[in-house]
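In what follows, structures are represented as structure tokens.
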Structure P
Amino acid sequence: MHAWLCENPVGVEALQWKELPTPEPKAGQVRVRIEAASLNFPDLLIVQNKYQMKPPLPFVPGSEYAGIVEAVGDGVAHLRVGQRVACLSGTGGFGTHTLAPAALCMPLPEGFPAVDAAAFIMIYATSYHALMDRAQLQPGETVLILGAAGGVGTAAIQIAKAAGARVIAAASNAEKCALCQKIGADETIDYSVHTPQAGLRDAIKAATGGKGPDVIYDPVGGDFAEPAFRSIGWRGRYLVVGFASGPIPSLPLNLALLKGASIVGVFWGDFAKREPQASAKMMQTLAGWYAQGKVKPVIDCTLPMANLHQAYARMGARGVMGKLVLVN
């Protein structure tokens with residue numbers, strides 16, 4: 001097998017494509033021949049030693065992938081050789097093969113292409129858990145989605161629309177706003193025009209008729225958080241999803257008091273570990289929605305696995321709309 005090996009987490013440039021022994025699965029594991037792997041923001045952080053999970057060195061990055069089960073370890077009863085699966089295991093995806101915990105593998109139904117499957121679990125599980133579980137989104141409510149043209153943002157648009165909500169999508173340029181409208185957003189805000197420093201609050205106010213959004217989905221953080229939170233409606237729910245812009249914001253807590261608003265943390269990974277039955281039920285719902293055409297990953301582009309450095313460069317330049325997928 002071959003894989004991109006991180007021996008020193010000082011950045012993308014240190015990753016090397018190496019030939020490694022093809023491993024045999026231990027108890028509770030399966031070996032997956034990887035067909036496709038998606039690039040997620042944590043994959044960038046983890047090779048820079050900036051992610052909360054710090055795997056032992058050396059490791060193969062690539063948190064999310066899809067492929068075919070080649071070998072099954074002892075104690076694995078629900079998967080078989082030849083079965084197609086998707087997996088979100090945190091590492092291992094950027095190669096030709098990997099060992100995956102069987103419990104984390106999602107069996108794929110017929111008609112679920114590898115490219116879509118590799119781009120599915122992280123963004124849809126995060127966004128569904130955020131909007132439907134943590135925010136308890138109701139039909140007719142208004143959702144403001146920041147960073148709406150990214151992976152979790154595009155998933156959040158589709159989930160909110162499937163739930164009967166009105167969606168305002170905020171993105172960093174006109175091209176990204178056009179994509180958001182194409183996949184269902186009712187209105188868009190271009191924050192290269194309506195910046196956090198001047199105009200964003202006015203644009204949110206205008207888009208909501210002065211009422212403010214019922215739910216704000218924020219995977220961006222930084223300078224966007226405070227003007228967005230100041231715009232939230234009465235009893236609004238502010239979803240803290242991530243900090244893609246870099247800085248972790250500080251919010252004046254008196255704003256929550258004045259609006260009767262909630263600041264709600266979203267950590268799907270721990271939810272899946274602590275509440276596995278609820279998480280499995282959620283994934284069944286999402287797989288059903290995919291089969292019904294309610295949700296479908298937005299694929300920015302596919303690149304050969306050998307072009308990982310190019311993929312990282314595109315993500316680092318914030319050029320990705322939806323998900324970027326590497327294929328073998």
Structure Q
Amino acid sequence: MKILVTGAAGFIGFHTVSRLINDGHEVVGIDNLCDPATHAIKLARLSMLGIDIAALEPGKPQHSSAGSFDFIIMDILDRQAVQCLCMNRHFNCIIHLAALAGTKPSITQPEAFFDANTLGTQNMLEAARLCAVQHFFFTSSYVVHGDRAQSPLKENDDVDSPLSMYAGSKRAAELLCHTYSAAYRLPVTVFRCFTAFGSWGRPDSKPMVIAKAIADGTPITLLNDGYLVRDFTYIDDIIDGMMMALSMPPSGVHHAPYALYNIGRSKPITMLAFIQALESALGKPAIIERDHSSPLTKGESVEMYADTGKLEAELAYSPVWDYEEAVPIFGQWFAENYKITFNL
């Protein structure tokens with residue numbers, strides 16, 4: 001297939017492109033590379049994908065030395081550029097991963113999060129509609145569940161009470177996906193991802209922040225005495241589930257060709273337990289500082305983990321990596337690469 005991946009230099013984007021190349025697909029990836037906080041690690045990921053980062057120029061495709069992959073510096077908010085790319089390349093599928101992420105920064109930068117996550121998604125959906133793309137895949141987040149969340153979280157839960165602009169912008173994007181599916185018969189699959197972690201992770205993600213703090217000997221602030229329950233999901237499980245979903249686009253014979261799935265390990269653990277596992281993996285103790293304020297005041301719910309029954313029933317796929325197995329792999333990668341192939 002000819003596949004466009006937005007956010008191709010991001011955490012999930014990097015792993016997605018790598019898998020697609022290995023599976024023999026023809027891939028084009030776009031990313032605006034505009035965030036100074038993630039720029040260095042994005043360039044490192046692109047180098048791993050065979051892109052000559054010294055030759056990168058905005059709007060100019062760079063071909064990978066590692067496989068059938070072209071990378072272009074492009075912003076999903078540039079509607080004309082995105083539509084021209086899709087018209088010229090005739091993609092079978094768009095995997096839309098580009099987004100701004102993080103609860104805390106979204107509270108202070110609401111406009112940027114709305115633009116990137118909601119308007120950017122609408123731009124990609126419109127390009128998919130105009131170019132008759134056969135399947136549109138979008139990654140949302142468990143954060144859409146907001147203050148009415150009662151774990152285990154299900155796809156049909158009430159998600160109309162988001163706690164941050166990150167959550168609100170992702171929920172708005174989900175609704176746009178359903179609208180395009182229903183109004184234009186565009187097959188759309190949405191994955192709500194639960195706390196992904198693994199090699200080449202997002203610098204501001206909880207697992208990467210914790211690993212950096214342990215390695216540097218700096219304090220980790222824990223809310224609710226460490227009792228924040230999350231569904232830490234290893235990146236390989238997310239990519240395996242995505243590949244399964246791509247092979248089975250929703251048909252929607254009597255309804256919109258739209259499918260929404262939770263993708264999580266469905267084995268919740270506390271933030272404190274995850275920290276302890278990383279301490280063991282890195283061979284260093286964490287310095288803990290406890291914040292006794294309510295998690296809700298920081299845009300965080302106490303318990304957020306997935307019911308993955310729908311994913312298992314409809315796609316016959318269930319994540320397999322337990323954190324006890326995956327955290328040591330992540331820790332080893334971090335120890336071998338932090339301040340060597342990337343910095344934070």
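Quick note: the coordinates plus some simple rules give every number you see, no bench work behind them. What you are looking at is a predicted structure, and each value in this text was computed from that prediction instead of being measured. Cβ atoms are built from the backbone, for glycine too; each structure is taken alone.
Data table
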| item | result |
| --- | --- |
| Comparison of P, Q by distance in nm of label points 7 Å out along Cα→Cβ at positions 1 and 225 - largest value held by | Q |
| Label whose coordinates, when distance in nm of label points 7 Å out along Cα→Cβ at positions 41 and 257 is calculated, return 3.0 (choices P, Q) | P |
| Entry that produces -12000 once helix-only ellipticity at 222 nm (-39500 (n - 2.57) for each DSSP H run of 4 or more, over all residues; to 500) is calculated, selected from P, Q | Q |
| Comparison of P, Q by FRET efficiency 1/(1 + (r/R0)^6) of positions 33 and 145 (r between Cβ atoms, R0 = 35 Å, to 0.05) - largest value held by | Q |
